[in-house]
Structure P
Amino acid sequence: MTGATRNTTAAPAAALSVDDLFGGLCATLLDALDDDGRTVLHARCGLGAARLSLWDLAAPNHDSFDDVRARQRRCRRALHRDAAEAVAELRDAGRQLLATTDGFATPDQIPADSVLSGAPTGEATAPFWLLHFCFPTEFFVWRGGLTAVAPRDARRLQRALRHHLRPLFLPRTVEDIARSLSDRGPLTPPPALLRRLIDDAPSVERSMGPGHREQVTATADPRADAAHAALTAGEGAVTIAELEAQLAESGTPCRGQALRSVLRADPRFVEVDADTWQPREHVEDALAAQATSADEVASFVRERGNIDLWELCGDGSRDRGYLVLALLRRDHTLRHLGAGRFCKQSALRAHATEQLFVALRRAMGEIPLQRFLDNHPAEGRDLATRLLQLNRLFIEPAPDRIDMLSNYPLTERDLSELRQRTRFYLRQHGRATLTELAAVVQRGRLRSDPVTDHLFADLVRRHGGYDIDPVDDTITAR
């Protein structure tokens with residue numbers, strides 16, 4: 001068997017019985033490895049002990065990031081070369097499990113006759129980690145379950161799902177939500193993973209609806225219920241100030257922006273004028289009269305981009321505009337940007353960010369940051385400042401200079417390397433200067449040429465999430 005044997009602590013004996021299907025599989029795989037390979041497999045898959053991170057695996061021998069990754073690659077190659085049949089059997093079992101569980105499997109769903117069954121109770125996810133170790137681009141472990149969706153994509157789905165689970169759009173069927181997510185991007189969420197994401201979301205619940213179709217509904221908010229009772233008790237429109245007083249008397253106080261958020265999030269309320277509200281059932285006929293206008297505006301947004309509703313309506317049609325606004329806000333294909341502005345929900349970037357991109361494209365390269373902000377409209381200057389200083393789509397290549405990250409040859413893989421190497425080095429050393437860290441990351445072939453000290457510091461701050469001490473340019477592990 002090939003592969004160097006390292007002077008390392010012997011791998012702990014796995015708490016697995018060879019009489020179990022999974023225990024027998026692990027025994028076959030371990031027999032194909034040298035001492036260091038067994039150590040790596042035990043540590044990274046949690047066989048017989050708690051699963052270890054890369055830096056915990058590296059600690060006994062003070063391995064570098066490249067060393068510990070090379071150990072993983074050697075172990076994986078040995079398994080595919082010297083235990084090919086067992087590895088193929090493992091892969092077939094993983095694929096079959098995902099096929100029978102709609103794309104997301106938990107340990108309790110593993111069939112008794114599968115080679116994945118038989119892991120000890122404290123190591124229930126070990127079969128999933130073993131699949132991920134052997135096939136790191138096909139199987140992933142996310143929230144204790146097995147899926148074919150990478151955690152990064154699962155988090156993107158989770159963020160996209162927040163829009164579709166807003167109480168304003170509910171109730172909706174799970175199939176309708178899945179269709180909306182698929183229309184927005186190339187990734188179609190597996191049904192079981194989507195159900196898991198919905199179950200983990202706050203303020204919503206999934207249940208069986210009419211026609212035996214799963215639907216998602218919003219959970220009750222006592223503040224919204226109290227506001228609805230107060231509004232339906234009267235006959236006309238009620239201002240925010242009047243509603244605040246009524247809620248205080250009822251024992252469910254809610255004031256200011258918190259009350260506005262409650263009203264705007266619940267489909268039972270309609271804003272009929274500035275800070276003036278009525279229950280939806282009182283204005284159903286008026287809303288129906290504006291349905292055609294709302295459909296025309298929505299079609300215009302989907303075809304042309306973002307619009308300002310108040311510019312379309314004009315000063316003489318504010319009352320009608322508020323009703324159209326109420327209808328548009330319930331259209332889940334649109335995104336309300338605030339102040340009557342809408343864009344397509346499928347838009348890749350928010351309106352404010354897109355405006356900054358247009359301005360930077362016009363400049364054709366990096367520009368002075370402060371001069372750019374001074375020339376920006378005053379009403380959006382604070383937001384533009386935060387976006388340019390914090391958003392990962394932008395980069396600060398030099399002091400008081402700003403540019404788009406897309407103008408630099410930095411791929412998602414490069415930035416992932418930056419984050420991994422930074423975390424790894426700081427876990428080992430606790431603290432590092434930018435110069436030390438730059439040397440470590442450059443060994444990862446960061447492909448922006450040249451990477452200036454200032455640009456590198458900005459990448460670490462934006463993409464690593466670390467604060468840099470301005471006195472001595474040091475970064476401390478969190």
Structure Q
Amino acid sequence: LGSDHSGTHTFTGTIDGKSYSVELTDPTPTTVDEFFELKAIVNQSGVTRSVTALVKGPDKVEALKYALYGNYIHFDNHSHLTGALTLETSIFSNSGILVDKGVTINGSVEAVQYVAANTGPAEGEAGVPDTIFGTSGSPVPALQGDPNPSPTVSSAPVQQVIPPPPLKEFPSLDFDELESLAGTGRTISSSDFESLLTNARNWAEFGGVAPTDGTATALPQSEYPGSLLATDIPVSVKKCDVNGTPACPAKRAIRVPNGPNPDYQVEVGSTLTSCPSYPCAADSGADLTYEVIIEGEEFAGTDSVLYLEGDTTINVDINTVVRMEGSLVVNGKFDALSATEFLAWEDRQAPWFVPIEDSLYENEYPAGTPVDGAGYDFATDAFEVADSDRYDIMYSSYPALAANGKIGMKGDDGPVHIEGVVYTVAESHLHRSEPWAPAYSVGSEIADTIHNCQFFSFAYDPAALDVFGFYDRLSGRPYLKIIRLSDE
């Protein structure tokens with residue numbers, strides 16, 4: 001069917017010499033009810049049997065309805081910052097949620113067991129403001145199953161609900177499907193991946209890359225380790241020197257927007273000296289920066305997946321950013337200690353931060369008229385890719401980052417920017433303790449334990465509901481009901 005579920009798809013064939021024809025339609029196209037109609041016609045011995053059935057597609061995975069979903073969640077303000085962060089996001093936990101002082105959550109907060117405000121490293125610190133649920137002056141109660149909130153904080157009220165919020169199944173991600181999708185040429189060892197990043201970074205500086213204006217240059221095959229091929233994993237590098245000849249037009253920056261500062265960017269190479277406190281000022285980054293780009297397909301429906309075997313770490317110089325276009329899947333634990341971008345999707349025009357109920361990927365051009373008339377504005381051909389004012393990019397329909405082990409982003413060598421879904425069966429730990437190394441994620445984060453600290457920002461995006469590869473065992477099955485049967 002079309003992207004708006006219009007039209008008819010017909011299947012024909014024979015079984016045991018009997019011909020059949022099956023038509024698939026959506027009786028309510030353009031809606032999101034996931035109901036479809038199947039009409040099957042079988043001819044046998046001069047008798048035609050017609051069967052019409054209503055098919056209900058799998059329900060949306062529950063975890064993907066939240067920006068942050070975990071069996072246990074806590075936010076820490078280690079440095080006792082005043083006004084450490086504001087999250088405009090939705091949160092659900094199958095057990096408890098701990099929120100430190102100095103943290104504001106403007107969005108729904110639900111826990112099957114308990115929600116505890118003013119709880120964390122800044123607990124009891126008089127100079128740090130209390131936790132806020134909602135907005136200052138307009139608190140919105142968090143919901144929990146336990147009868148007694150502890151502690152009681154007026155700016156972060158907690159309400160018991162009866163019955164308690166139901167447990168929501170932790171979703172499965174099909175890693176075998178992702179490995180198969182990556183294919184032989186893009187299923188590589190973690191050591192080869194780390195060597196590829198090192199080689200690309202060194203070649204950008206020492207390999208005679210001519211452009212200093214930020215123009216992308218393809219990494220030559222000679223720099224690929226082992227049996228890796230440039231045709232399987234295209235990589236390009238950039239050298240950006242604002243004092244070079246030709247000069248780079250601007251210092252490389254990474255977007256890390258948040259509710260109070262929706263246009264915020266941090267320049268790569270910023271340090272304690274140039275950015276001692278939030279927010280980092282303009283011109284705080286390095287004059288000369290490098291970029292390593294793992295390139296992805298830019299057309300929606302063409303999924304770029306890179307599958308890594310073994311524990312993996314991204315650790316490059318502070319003046320270097322690694323940009324991953326597509327899905328990075330790690331069969332092991334994963335650490336990012338450097339400036340990084342993980343892009344299953346790429347928003348290419350303002351606004352850069354929208355309220356929870358909106359999407360960054362539903363542009364209207366002109367005002368009031370959807371570009372493609374069918375929801376998300378992901379480019380589907382070269383003409384749309386070239387039109388960055390109207391179309392966004394989908395490098396992969398699968399998660400931006402997924403790991404079979406712990407995900408850690410604890411380095412202070414630069415900011416992190418994620419567009420898409422982050423998934424791990426273990427802990428996801430975004431420990432961003434310095435103002436020049438904040439993290440931003442839009443989409444959804446799913447982990448057994450979510451442990452995030454200080455300079456980070458999250459935004460939910462409903463595009464997460466359509467990410468492939470996830471399954472709920474209970475809600476992930478379609479069902480079929482026959483509504484008409486006739487013989488002629």
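Given that percent of Cα pairs over 35 Å apart, derived from a single structure, equals 38, which label among P, Q identifies that structure?
So the calculation was done on Q.
Work out which structure the value 4.6 belongs to, where distance in nm of label points 7 Å out along Cα→Cβ at positions 54 and 334 was derived from one of P, Q.
The structure behind it is P.
Among the shown structures P, Q, from which was the value 2.4 of distance in nm of label points 7 Å out along Cα→Cβ at positions 70 and 270 calculated?
Derived from the structure labelled Q.
A value of 8 was computed for relative contact order in percent (Cα under 8 Å, 6 or more apart); which of P, Q is the source structure?
P
One of P, Q was used to compute helix-only ellipticity at 222 nm (-39500 (n - 2.57) for each DSSP H run of 4 or more, over all residues; to 500), and the result was -2000. Which label is that?
The correct label is Q.
Every number in this text was worked out from the coordinates using simple rules, so none of it is lab data. None of the values given here were measured: they were computed from a predicted structure. Cβ atoms are built from the backbone, for glycine too; each structure is taken alone.
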